[in-house]
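Please treat every number below as a calculation from the coordinates, not as lab data. Quantities reported herein were computed from a predicted structural model and do not represent experimental measurements.
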Structure I
Amino acid sequence: MTSFIPDLTHQNISYYFLPMAWVIAFMPRIYAANTYNAATNKHLDQRAPRQWSQTVAQEAALDAKTKGRITRAEAAQANGFENLGLFAAAITAGNSSAWLVSRFVYNHIYIFNDVVPPAARGITYMFGVGMCMMMFVLAGQNLSSGSV
């Protein structure tokens, strides 16, 4: 019987990382929507999701700290989706779970930027980009050595 669960001892699971990266990119939206709902008893307008940041900025029931976290969560989500292409390309060239971890940490730092050092976000972002670039370098080395 065929199983959809990967055999981690025999299969390259790197292609499962892209759906995981999509979920990690989407998680800040879930956090933002739940935080907004808890603070205002209102829901995200599904008819105009791209205008939601403006709605949050104008919401009188939210304090500045909560508005900041929701706004940063939205920005973290957008940044995550903007970087999926780079990660997908890097998967085709090599493998890395470090990028997934860096994106998860990046989202957390981005949202809670009011309690972590400001440079932490940039450092975490550059670490993730560095992991992707390293995968291209390693793939190139494998090609030039003839091991592929």
Structure II
Amino acid sequence: MSSVAILMTAVFAQVALTFIVLIKVGTSRVAALKAGEVAVSDVALSSDAWSNNIKKISNNFNNQLQLPVLLYAAVGFFIVLDKVDFQAIVLAWAFVISRYVHSFIHIRSNRVGRRFKTYATGVVILLTLWVWLALRLYLTG
């Protein structure tokens, strides 16, 4: 498997997480509606009526549409600029793993301290990926 393919597999894993959480949001909302826990009219314009559990899952889905965008951009630049290397692959995968751990904590126990540490770790990894891209671009031409 080529380096580009391995790097793209990290992107596919992140996209898979996004869809997994989206499906969890959808099934949780449908179940709540069917159980009569909430009325459609209560959630048509606001998410306030959803249970805290559903809000938690929805918030996690929103998280998947934020930081990972920077992963997608960085990976795209690594590929287009022909700068894919072992370090980029490791950093991309480390970020994706941090997102899976973050999601697991967020959706399950929601221990804010652990969740924040995992989130912060992911931010540092992602920042390092971008710094590595800049170094590869400007120092190796």
Structure III
Amino acid sequence: MEEIDRENSRQRRTLLKCLDTDLLVGVLRKQEKATRKVEELDRQGRQATTAVNAFELFYGASKSRMVEENVREASRLLSRLEVLPLSMSSAERAGLLFGGLELKGLPIEFRDSMIAGIALEHRLTLVTRNRRDYGRVPRLTIEEW
């Protein structure tokens, strides 16, 4: 466990923010505000997203009229980011978070709980517009765009 903490600590020094799906979709749709936000973050250093966010991008691409082109664009965007996996530790965090919020009558979407678990594991700020759900997550730092 100590070795994992050291590795996560090294990553935290190099990764600055975790980009949520809504921001990534905005970039893919060439929305000016999203593009400006990512350019601003890129100037600060290397950014991250999660494998769950990548899944959401590819899922969206699969339902589009231009599947191959949208998969290519999503892959190109993701290649600029560190894509963080759902590790055993982040899965545990996400599961406890999901169940705990559900028991309190404050449910969030299960994929959002996984994204939050990964961001919490790496102690990264999540850049999102989804304050409604992520605002329920204890100790998660959110930056709205």
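In this comparison of I, II, III, the computed figure -27500 for helix-only ellipticity at 222 nm (-39500 (n - 2.57) for each DSSP H run of 4 or more, over all residues; to 500) is attributed to II.
When percent of Cα pairs over 26 Å apart is computed for each of I, II, III, the one that comes out at 35 is II.
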